[in-house]
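A short reminder: the numbers here are calculations on the coordinates, not readings from a lab. Just so it is clear, the model here is predicted, and its values are computed rather than measured. Cβ atoms are built from the backbone, for glycine too; each structure is taken alone.
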Structure 1
Amino acid sequence: MSTDPLMPRFVFVTDHGLFKPTLVSAWGVLRHLRGPGELHFWGDGLSENEWADVARVAAINPSVTLHPLSLQGADLDGAKGPCGHISGASMGRLHIPSKLTGRVLYMDGDTCVTADLSPLFAKEQMTQPIAAVRDFVVAKWCARGIDSRARCASRVAELRALMQQDDLSAYFNSGVLLLDTDAIRAEPALLHQMQDVHAASACPWGDQDHLNRVFVNRVQLLNPAYNASWGRTDRQRKFARKLGAGEGETAPLANAIWHFHGPNKPWHKPRYDLWRQRARSVWQYRREWAAFKSTFPNL
């Protein structure tokens, strides 16, 4: 592995259940990246054939070095996903700072990459040990004003207790994380907290809640273009502006990472009216999926 702290490093973590979508997301990184990089593909219980498929996809970009890693039992001991569509394998992201150095971008397998991500690894200093995009739903609640009588009141109370503060406006979505692994390792207590898989599994929303608790008030907020919630970037920026975001977070950048979080995935049968924005994002994903299948017809 390169010792260059600014070398673009990308991490995907998956098991068999989300293997193919994760491969499509990694392919998006590979085909758009300009310049060298590292692809760290971590698997929980993947077969030999699946690992061979990872190598085939990685070969499309010879400038990117593949680093496959089969997660061991100790890495995921006690790991449990918060709901049916999120597996315990997602907890593997908690070990990134202990296994890698420099700046690292983690992405969930239900993402779609449509642009070069190297700008995230530019020489601009990270001001915090972790950078992420505000969670769409929580940002909406905060921007509109939280009413104690609203349906979200119980979840809001839960998050306030979890983060031990009333202000939830910086609560982030953990599907895309930019980590300064060197800064995290420099604080052993912070690293130990982050890697506590049992504590993460006990949180209502798993490692997302856990990471927000561990890094409370220590997150650098990214432009929603790097974690576009079902393509709803304009709305994400509108919420961010109401919450006092700066120019970097609200600049009108084109979507680079689309995120299809939640139980309804775009590779399933479309369930949305064609004139709705979420439906348009489904077709965006399906175009990428078709291009992937065209490139790897026998995969």
Structure 2
Amino acid sequence: MGLIDKLKKGNTSSGFAAIGNTFLAVIKGIAAMISGSGTMFASTMHSLADAVNQGFVYFGSVLAELPATKRFPTGFGRVINIFCMVAVVVVTIMAYETIKEGWHLLQHPTEASNFMLNMIVLLIAFVVDGTILYKAMKEISMETKADKSNGIIRNAFKNSGKASPATRLVFYEDLVATSGALLAIIGIILAQYFGILEADGIASIIIGCFMLFVAFRVGYDNMVGLIGVSAPAEIKEKMSTVIMNDPDVVDIRTIQMIQEGRLYHLEGIIELRKGLTLDEADDIKERVKNVLLRESGIAAVLLGIVETDEIQNH
């Protein structure tokens, strides 16, 4: 597999977001230097943090898709969690700098210049971040196979916890980025037209607090992922149904599913009908295993087989 093919397997939302936020960080940084706006500085820090994070996460998602090896038999699914934890550190540092600058502006408020430049840049940021956010919402619906009748926005908020770590990160960060752009616009308008110069510092502090929330939420999600988290109940139930649909399977004695990145590893013991030879039972096990591996998101299956004890567990 060539480099381009490997890159195509990466999380598209994070790749798209990294490019978009790099562009925003550049134009916001220029506007912040020209105008001296604290709110614009805070917004620049946010976009810069997002660009670095999402670049890290994109390449992490590429590595996570690499096939299993003899040394790493369960694959590289949790690599994305490590990259997301690095992103959390970056967000936390940027959040601290943003809050510190906001506190300084609150203590020593100054009037920013180039109002129209700041407004144009923030409106561009709102459109770009909003587009990235919408793409992440669509990605959540696709990954979780959510009911389309509920709408993309509702599905995104309802199912974000079930999406891949990379898509969750983009969703949380750009939800805050879009909200932050609106907040920055309000802060600049209050300072320009109502003379409330402290609004610049207050908006910066709030944006920094939003960034800390993202760091906490993403950090928690990925800490759980690194430890090893069970698959969502509905995924487990779906796979149980697939197993029970085999005519020779009588019951499921045990089943366990671990999430590795956006893939799942399934282990279980299934009960087969009585009277089967060892060869027949082994063929049934391979048949069920192959059916499971054809299901979306199932990366590995380990099944044990026993004769039914006629006690229904599932």
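Across the set 1, 2, FRET efficiency 1/(1 + (r/R0)^6) of positions 59 and 251 (r between Cβ atoms, R0 = 35 Å, to 0.05) reaches its highest value in structure 1.
Here Cα Rg over 2.2 N^0.38 Å was derived from just one of the structures 1, 2, and that gives 0.96; the source is 1. Which structure, out of 1, 2, was helix-only ellipticity at 222 nm (-39500 (n - 2.57) for each DSSP H run of 4 or more, over all residues; to 500) derived from, given a value of -23500? Value -23500 for helix-only ellipticity at 222 nm (-39500 (n - 2.57) for each DSSP H run of 4 or more, over all residues; to 500) corresponds to 2 out of 1, 2.
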